[in-house]
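Asks: Multiple structures are listed underneath, in structure tokens.
Quick note: the coordinates plus some simple rules give every number you see, no bench work behind them. The shown structure was predicted, so the numbers you read here are calculated from the model rather than taken from an experiment. Cβ atoms are built from the backbone, for glycine too; each structure is taken alone.
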Structure 1
């Protein structure tokens, strides 16, 4: 503080929480305090992670407990894009996946707000206009995008898969997404048994037509754009094997490809 005063920098100190050590020189400390280099921690949330995934990660990183984070996602937040969210549903789908610099003093609710703020900024006016013209609201768009996100990883496949799902929705055909069952069962099994696809849940798109009751993860911008700008196709079926996604127009064609590439 003496150095700062003698240097005429004391009035330039910025408020915040700082991590300082006794080995730092006065010049280094002055630079940190006057440039607002507050103590922070970098966290990275991948596309498709669920609230449970994020909570586990934050706890492992020592940022927040999973219980606190889950509780924070159940609170009410005043964002316009949440207006379409079904009553009783949490924030699954809206916690935007990205890399964040989190203040050392940030709590679970602060982190949730940062992620919601990011979602708000990523949902540009042009994307909001595209949603308005799609026949689906924001909640439905995010729900479908979350399924696309967890079904395929390549950007070019996302647009085609989005088109497949939209084709099915348009003819009142069940989505039959394995990703929705994996979400219910909290499993990463790539191939599900018939019994697993029979689990009774409003998220099970094998049993119930239309979109599930809510998102099954938090999609990135590519998956949201894929749903808004899908590839127009005649495909109604797809599956992935060894990094390749195969598409079919008929059930017979689909089953033949499964026999060839999966069995």
Structure 2
């Protein structure tokens, strides 16, 4: 897909895997011809890529969906930054709403606001998403105009986030997932009109177009979400490292993990 069209609601055909293999087979011949053919077919002139000999591998559908880094730490992080822009609600407006949020079950309060947070983890982004629509539902833009298109865009992205995380998908849920994405694309231009964005050529936003097709191919997104492995990285590496004296830490970490496993 052309880089300057990543923000469009267009789905391009993926590369033909067999055609790519035939092109990379030309690498043993004339170098100039090989580079020219690669350029014409819009693939990189790599000399025999590592996946060329791997059986049952299609490298062009190997970039999988990732709720943590694509949605929570990607799209939602962008969305919160857009809403906090002085041209929309401003940092003060968002944080003031956070301080007014009443206590409730299953939500985490942010009495100091959400725009001052640094190093926000996926868990914190989840907690912010639970209250985000409530924070802005009755706010006016800083210029005094209404925020109907903003609300539709935010609601559709939140719908997409929660529908994409369902542990069981059906034709109906995938239809709702696609509908929420269409709604976002219909309303996203409001951010450009207000001067918050110049374009939407953002790869993580473009990745939303692939969710329905990849769910059809490989099943629900919890099968390949990196949130689980990241959690294990904290439990088995970060926590273990903090217990050492940071010298010859590998032996100390493995000993600590072995002791904890025996206790469990």
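Asks: For helix-only ellipticity at 222 nm (-39500 (n - 2.57) for each DSSP H run of 4 or more, over all residues; to 500), the calculated result is -14500, so let me know which of 1, 2 that is. Could the numbers behind the result be given before it?
Replies: Numbers: 1: -12500; 2: -14500.
Source structure: 2.
Asks: To which of 1, 2 does the computed value 15.6 (mean count of other Cβ atoms within 10 Å over residues 41-48) belong? Please report the intermediate quantities before stating the final value.
Replies: Working: 1: 15.6; 2: 11.9.
Working through the options, I get structure 1.
Asks: Using the calculated result 0.20 for FRET efficiency 1/(1 + (r/R0)^6) of positions 145 and 169 (r between Cβ atoms, R0 = 30 Å, to 0.05), pick out the matching structure from 1, 2.
Replies: On the way: 1: 1.00; 2: 0.20.
This figure was derived from 2.
Asks: When relative contact order in percent (Cα under 8 Å, 6 or more apart) is calculated for each of the structures 1, 2, which structure yields the highest value?
Replies: The structure with the largest value is 2.
Asks: Now for a different question. Match the computed value 0.35 of FRET efficiency 1/(1 + (r/R0)^6) of positions 57 and 121 (r between Cβ atoms, R0 = 30 Å, to 0.05) to one of the structures 1, 2, and report its label. Provide the component values of the computation, followed by the final result.
Replies: On the way: 1: 0.85; 2: 0.35.
Label of the originating structure: 2.
Asks: Hey, mean projected area of the Cα convex hull in nm² derived from one of 1, 2 reads 18.0; which structure?
Replies: Going label by label, the one that fits is 1.
Asks: Quick one: distance in nm of label points 7 Å out along Cα→Cβ at positions 129 and 225 came out at 1.7 when computed from one of 1, 2, so which one is it? Please report the intermediate quantities before stating the final value.
Replies: On the way: 1: 1.7; 2: 0.8.
Answer for the origin of the read-out: 1.
Asks: In terms of mean count of other Cβ atoms within 10 Å over residues 105-112, which of structures 1, 2 is highest?
Replies: Ranking 1, 2 on mean count of other Cβ atoms within 10 Å over residues 105-112, first place is 1.
Asks: Something else now. Consider the structures 1, 2: one of them gives 12.4 for mean count of other Cβ atoms within 10 Å over residues 81-88 as calculated from the coordinates. Say which.
Replies: 1
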